[in-house]
Structure P
Amino acid sequence: MKAMTPFGFAMADRRCLDEKGVKLFSRRLEERHYRLAERYKVHPFMAARYEELLGPVGARELLELQPGDILRAIRVNTLRTNVDALREMLEEKGFALRGYWIPYTLIVEEEPIPIGATHEYMQGLYYVQGAGSQVPVYITDPKPLQRAVDLCAAPGGKTSQIAQHQRDTTPIIAVDISPRRLQALKNNMNRLGVRSVIALKLDARLAPSVLGESRFDYVLLDAPCTGEGLLPLEKGRRSERRPEDLVDRLCLQIELLEAAARLAACNATIVYTTCSIAPEENEYVVSRVLERHPELEPVEPLVKPPVYRPGVTGFNGVEFDERVSRCIRLYPHETRTEGFTVCVLRKRCAGIGGEGMSS
């Protein structure tokens with residue numbers, strides 16, 4: 001097959017890429033990548049990446065998914081009700097529901113009216129949240145009295161999930177740069193009856209200088225990303241996403257994760273997650289930050305999804321820190337959820353060890 005010209009960047013685009021990063025984005029494209037791209041309306045560079053990541057069959061399975069193939073899920077707000085009670089209420093209205101491996105999650109199989117338009121929804125008895133989106137907080141289980149900060153928090157789905165785990169007993173700092181999205185977060189907290197959240201309009205990269213360093217026991221960073229895990233749900237992402245988008249996002253992600261590391265106290269848990277399956281936005285970002293922060297150690301959560309893949313330790317000929325294999329990957333064609341990657345880090349400090357998650 002005819003080899004095509006490798007993808008390259010102008011020097012201005014390399015502002016946050018090291019030598020490995022430049023290599024990561026230098027990819028030779030073959031004729032088959034162009035055929036795959038044409039069939040599924042994606043950029044050829046992206047088609048080549050999906051094929052390497054998932055294999056030819058897996059790439060096609062991912063790109064063939066339709067919105068109806070992805071599980072529709074709600075998270076029961078256990079601060080106000082319980083799973084059995086809510087299930088009974090909704091089934092009386094004609095909803096068909098089933099349980100899930102996350103105990104407070106219900107899968108919506110049939111909805112006679114939109115699931116976000118019921119009285120129970122308005123009463124804050126549940127939150128409409130994808131099953132994959134619920135995984136990062138559930139598998140890391142923040143505890144009451146742990147000082148928590150949620151960076152890039154709005155509209156507050158994971159923030160309220162943290163409060164649910166902490167039984168709304170401990171203040172949670174919710175940081176976001178967007179006033180509009182913060183208003184949505186405040187509305188959601190009011191509807192759900194969550195009282196422990198303190199919303200703060202702030203660029204999360206500046207959070208350590210405002211909130212103080214080494215202060216938090218649980219740091220969640222659901223980083224802005226390309227949303228590659230949402231390809232089955234949002235068809236526009238297929239044709240819109242470009243390699244430049246990956247570079248732009250990972251530059252920001254590195255800065256945000258370094259801010260998260262500075263916020264974390266000794267023995268703290270840092271949860272880095274994206275709704276993306278891109279190694280460039282996940283394992284590469286984590287590996288870069290591990291180089292600069294030897295006090296961080298990737299760990300495996302004690303609870304793992306029944307279906308997942310471990311983090312990738314190399315991509316396009318670039319090797320990552322081998323410890324990123326402890327990350328959790330959710331592929332939509334395998335889990336029927338949004339695609340997510342979750343990397344859990346423990347911040348070690350001199351003379352202090354950790355308990356609760358294996359390393």
Structure Q
Amino acid sequence: MTMQSTLTQTAPLQANNKKSFKPHKMHAAVVEQFGKPLTLQERDVPTPGPGQILVKTEACGVCHTDLHAANGDWPVKPTLPFIPGHEAIGRVVGIGAGVTIVKEGDRVGVPWLYSACGHCEYCLSAWETVCPEAQFGGYTKNGGFAEYLLADPNYVAHIPAGLTPQEAAPLVCAGITTYKGIKETKAKPGQWLAISGVGGLGHLAVQYAKAMGLLVCGIDIDDGKLAHAKRLGADLIFNAKAGDPAASLKKETGGGAHGVLITAPSLIAFKQGVGMTRKLGTCVLVGLPPGEFPVPLFDVVANCITVRGSFVGTREDMAEALAFAAAGKVKADIELQPLSAINQVFDRLAHGDVPSRVVLDFSQRGN
């Protein structure tokens with residue numbers, strides 16, 4: 001299915017939101033039924049209300065979470081119909097009443113953390129990602145698989161001038177998720193970090209970890225991804241299907257990794273990850289496979305291992321993660337596709353046929 005780009009540009013909304021602009025349409029990929037292909041629709045461009053901004057999408061990354069959302073895989077499901085996408089990058093073209101912290105023309109990212117309450121115990125301690133009232137882009141709020149989307153100016157990412165929209169898109173989810181996960185391992189420069197799953201998230205984790213001064217071991221079941229991790233600076237690599245990766249890692253590192261980051265959506269990888277963790281080390285989970293985590297309790301207790309979940313990252317983490325990229329230390333490997341190819345991209349994601357990150361490029365023909 002294809003869509004033709006026949007939209008005409010219109011003037012930005014006025015900052016006071018009192019003047020209207022000529023109604024026009026946008027293309028969007030919409031989930032109408034869980035587990036079914038997305039439908040490519042023409043919809044009205046939304047109008048920003050008080051405290052909102054309108055963003056014209058330039059690029060939007062495709063995340064495995066988008067596939068989970070479209071399939072209704074998780075206990076708390078989005079309300080149908082909805083527009084996925086939480087790696088949207090674009091220009092602010094409309095500003096609602098009361099907005100002062102961004103201006104028209106700013107390039108921003110609209111990430112997974114769409115908004116939070118700002119006043120609960122978690123928000124007040126800079127843990128807005130676990131706010132009970134948090135809203136999520138492309139899940140509880142319409143996301144970036146559309147040519148325009150609304151956003152909360154208090155929670156958008158501010159994209160450094162040195163990054164293109166296509167380069168920045170994966171960083172506002174995959175980048176911040178892996179960066180925050182590494183921080184949560186508490187591993188120090190010169191210590192070992194094991195990264196289980198070196199694909200879309202993991203290839204970024206390797207780069208962040210090296211930039212943070214860590215020794216890196218990459219684990220995967222795909223030799224191509226492992227070779228790529230080695231090119232990106234991984235000090236050790238192990239194929240998880242060849243022998244016992246936990247035993248091999250412990251032998252090579254003298255006791256295991258000080259920190260383990262599990263990006264692979266696999267329960268086997270989760271169990272192996274704890275086995276790779278050094279005594280007194282920390283195993284951080286960012287992947288979300290279905291099922292219950294098979295925790296080897298004896299090992300966790302006897303070795304004083306910390307097992308910790310990490311959920312995307314805060315606004316402070318976002319700024320730090322983007323700064324690494326702006327400095328040239330981290331670069332996502334991206335494949336550009338038009339919005340009209342989203343169902344094919346989802347099918348490839350479901351079959352593990354995406355080596356790194358797909359970005360929907362809204363400048364491409366076929367949108």
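Nothing in this text is a laboratory measurement; each read-out follows from the coordinates by a stated rule. Predicted model, so just to flag it, every value in this text is computed and none were measured. Cβ atoms are built from the backbone, for glycine too; each structure is taken alone.
Given that mean count of other Cβ atoms within 10 Å over residues 98-105, derived from a single structure, equals 15.6, which label among P, Q identifies that structure?
P
A value of 1.6 was derived for distance in nm of label points 7 Å out along Cα→Cβ at positions 50 and 66; which structure in P, Q was it taken from?
Value 1.6 for distance in nm of label points 7 Å out along Cα→Cβ at positions 50 and 66 corresponds to P out of P, Q.
Consider the structures P, Q: one of them gives 27.9 for mean count of other Cβ atoms within 10 Å over residues 82-89 as calculated from the coordinates. Say which.
Only one of P, Q returns 27.9 for mean count of other Cβ atoms within 10 Å over residues 82-89, namely Q.
As an exercise: helix-only ellipticity at 222 nm (-39500 (n - 2.57) for each DSSP H run of 4 or more, over all residues; to 500), calculated from one structure in P, Q, equals -10000. Which structure is it?
P
Using the calculated result 18.5 for mean count of other Cβ atoms within 10 Å over residues 122-129, pick out the matching structure from P, Q.
Label of the source structure: P.
Kindly point out which one of P, Q the value 5.5 was derived from, the read-out being distance in nm of label points 7 Å out along Cα→Cβ at positions 26 and 106.
Only structure P yields this read-out.
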